[in-house]
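Structures for review follow.
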Structure P
Amino acid sequence: MVATVSLDAILHKHRIRPEIQALQTELVQWRRNFHQKPELAFKENLTAEFIAQKLTELGIDHQTGVAQTGIVALIEGKGKGKVLGIRADMDALPIQEENEVEYRSQHDGIMHACGHDGHVAIALGAAKYLSEHRDFNGTVKIIFQPAEESPGGAKPMIEEGVLKNPDVDAIIGLHLWNNLPLGTVGVRPGALMAAAETFYLRVQGKGGHGALPHQTIDPIVVGSHIVTALQTLVSRTVNPIDAAVVTVGEFKSGRAHNVVADFAELSGTVRYFNPELRELGDRLSKVVNGICQSYGATYELDYIRMYPPTINDPAIAALVKTIAEETIETPLGVVPECQTMGSEDMAFFLQEVPGCYFFLGSANPHQDLAYPHHHPRFNFDETALGMGVEMFVRCVEKFLA
């Protein structure tokens with residue numbers, strides 16, 4: 001016979017305070033509401049309406065319509081002090097959900113497949129607790145951000161002054177993470193997540209008959225040489241100590257076996273941790289130019305720098321790590337220094353003010369809750385919600401002590 005452990009026992013084990021334990025049912029309800037009504041980038045109207053309604057009920061001052069659908073809430077402490085920002089992203093993904101749960105998505109072709117529904121619930125839970133326990137000096141600014149998945153809502157919010165009036169001294173955020181077991185916080189100083197850059201390339205050749213290749217400029221041959229050459233950007237031009245990746249994810253050309261196509265289209269991604277590797281985009285352009293010239297082809301290259309690396313401030317990261325060690329009893333025994341080539345537009349906030357973005361383990365394979373992010377069956381153990389609130393609250397208490 002296998003003994004079962006109650007939710008209260010799990011939360012108590014992880015030193016979640018009783019007031020936050022009491023929020024767990026509400027946190028789950030909020031999260032499932034968001035999960036049932038997912039919305040894409042800059043269309044998070046129902047999500048924003050729900051958040052604003054809850055903030056109003058809690059008597060928390062807030063501003064709506066920031067960068068279209070974003071919301072900023074202010075919670076004043078008992079005395080003057082610094083300002084700590086808390087960021088939570090709100091948007092979903094264009095994925096058809098395959099989970100058979102009572103709270104599955106009601107919006108066809110749209111799903112919270114990355115955990116942002118949990119992020120919003122955690123931030124709301126922290127707002128509720130802090131509004132009722134204002135025994136800190138300073139201000140907490142909670143930022144509900146649209147469009148993290150793309151095209152990015154952090155930069156527009158910053159441009160609209162979200163880090164001003166009052167000026168934010170530091171900022172924190174978390175990501176529920178199914179790559180870590182429930183009850184594990186992953187954090188590191190420096191680069192946590194990579195830059196994300198995308199390229200779209202059209203190689204223009206000269207089409208013709210497959211039996212007469214000398215009359216053509218074959219864009220498939222040209223494109224193939226480009227794909228091969230791009231592999232050397234990392235292997236032969238980047239210091240082996242630095243991590244980077246160049247991936248060509250699309251290569252489309254031709255429609256018949258005996259016809260040399262007129263053009264080829266390629267697209268891909270470039271990712272790196274070290275900001276100095278921003279020059280990879282220029283190197284990629286030179287490779288494309290050189291190969292196309294040598295074959296007599298022309299090209300159009302659109303290179304888009306989406307998100308910079310997500311770089312944590314060492315002091316704030318150390319603060320988060322200490323709180324995690326005091327609060328969360330991880331099954332791994334330690335707080336791991338995680339790092340991933342995934343990207344985040346939290347990076348823009350961290351370029352403006354010191355801060356820390358960290359992972360909160362949410363996987364529970366025993367309950368079939370371990371599918372990867374962006375999978376149509378992604379889901380997570382909702383016990384992590386209370387842990388997230390506790391982490392945020394303790395960060396506020398320590399930073400604004």
Structure Q
Amino acid sequence: MPVKNRFAELHAEITEWRRDIHTHPEVLYETHRTSALVAEKLRAFGCDEVVTGIGRTGVVGIIKGKTNTGNKVIGLRADMDALPMQEQTGLEYASQTDGAMHACGHDGHTAMLLGAAKYLSETRNFDGSVALIFQPAEEGGNGALAMVEDGMMDRFGIQEVYGMHNEPGLAVGEFALRKGPLLAAVDFFTIEIEGKGGHAAMPQQTVDPTLMGTQIHTALQSIVSRNVNPVDRAVVSVTSFQTGSDVFNVIPHTATLKGTVRTFSPDTQDMVEVRMREVANGIAATFGGKATLEYNRITPATINADTQAEFAEDVATVISGGCNEAPLVMGGEDFSYMLQARPGAFIFVGNGDSAALHHPEYNFNDEAIPFGSSFLSEVIERRMPAA
């Protein structure tokens with residue numbers, strides 16, 4: 001497989017960077033150590049510009065090619081943050097931070113982009129500039145949106161943007177992507193149910209919020225089965241149902257349902273929110289109670305631009321001899337905000353037979369490093385060939 005020889009030479013060094021980041025995970029926007037490490041290495045590589053504090057703790061490094069005939073700028077993005085969970089790998093470089101773990105491989109993403117940065121700084125065999133984007137708070141903090149709203153795209157003149165994520169179950173050295181929708185929009189909801197509490201032996205004197213909650217929970221599933229076009233995709237999942245206390249003979253006054261909605265189409269997203277409100281209000285009113293829906297749109301769908309996705313597929317094919325078609329995934333990714341701001345593509349790189357993402361025994365596969373770094377650097381050299 002034609003991995004760039006330089007990344008075979010740098011493999012051990014990049015692995016050391018990755019494992020150091022793994023040992024010191026930081027969540028959300030608290031990526032102070034990681035951001036400082038990234039900025040220090042970018043400066044040491046000889047980047048032409050290194051800017052910190054974008055989107056609070058994001059870092060952008062600029063590398064100029066040998067020529068700049070068309071003022072082209074392409075962005076390459078890696079996420080830096082970890083998850084608020086306890087690691088159970090038993091690795092010698094396991095997390096030393098209680099309650100934080102790189103369980104999604106962002107340590108590997110950051111290391112692979114740093115590897116590409118070192119190579120591109122050495123060779124500069126392209127026409128234009130590359131913007132190396134190191135993003136905080138992908139895990140629920142919308143760090144991509146924070147960087148975009150901080151003016152990153154216009155400030156650095158970024159015209160296209162590419163991102164990558166490791167994929168357990170996909171063989172090391174393989175890639176997968178698809179044109180158009182790839183990952184779903186992520187919405188969170190809370191339904192507050194108000195009834196009338198009382199003695200469990202006299203339910204006729206109460207308005208039972210637990211009963212309303214169970215009926216609402218069941219009816220919400222009819223939205224996908226009876227309101228969503230069968231050729232479209234949507235998920236409505238209630239993940240929390242809180243009601244009552246440990247007292248056996250008390251009917252509570254309130255109950256709360258929480259959960260998530262996943263969709264690809266904005267029209268479907270709008271419809272689901274409307275129907276959820278109608279279902280909750282209607283059922284609560286039927287029983288004599290009241291329901292209030294709080295609906296929060298967290299992350300839009302990740303949609304690859306056709307032209308850039310086709311190009312990314314060609315690059316992956318050069319490196320691995322082919323590129324798999326990725327399935328539609330109902331998980332979310334805030335790189336979607338960057339793709340809303342600029343055309344680009346998001347691709348998966350194989351992590352081999354590892355534990356699943358967000359699992360306490362997950363670990364990024366260091367054997368994937370040369371493939372990821374090769375892909376990122378090849379994007380620049382092929383999309384902006386040296387004049």
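Using distance in nm of label points 7 Å out along Cα→Cβ at positions 172 and 372 for the comparison, can you identify which of P, Q gives the largest number?
Details: P: 3.0; Q: 1.3.
Once distance in nm of label points 7 Å out along Cα→Cβ at positions 172 and 372 is worked out for each structure, P has the highest.
For FRET efficiency 1/(1 + (r/R0)^6) of positions 100 and 164 (r between Cβ atoms, R0 = 35 Å, to 0.05), which of P, Q scores largest?
Details: P: 0.15; Q: 0.95.
Greatest value across P, Q: structure Q.
Given 1.09 as the derived value for Rg/Rh (Cα atoms, Kirkwood Rh), for residues 188-315 alone, which of the supplied structures P, Q does it correspond to?
Numbers: P: 1.09; Q: 1.16.
Structure of origin is P.
Out of P, Q, which structure matches 14.4 when mean count of other Cβ atoms within 10 Å over residues 52-59 is calculated? Working shown, then result.
Numbers: P: 14.4; Q: 21.4.
Working through the options, I get structure P.
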For structures P, Q, which has the highest computed value of distance in nm of label points 7 Å out along Cα→Cβ at positions 236 and 356?
P
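Using the calculated result 16.0 for mean count of other Cβ atoms within 10 Å over residues 132-139, pick out the matching structure from P, Q. Don't skip to the end; give the middle numbers.
On the way: P: 16.0; Q: 27.2.
Derived from the structure labelled P.
Throughout, read-outs are computed from the coordinates displayed, never taken from laboratory work. All values reported here derive from a predicted model rather than from experimental measurement. Cβ atoms are built from the backbone, for glycine too; each structure is taken alone.
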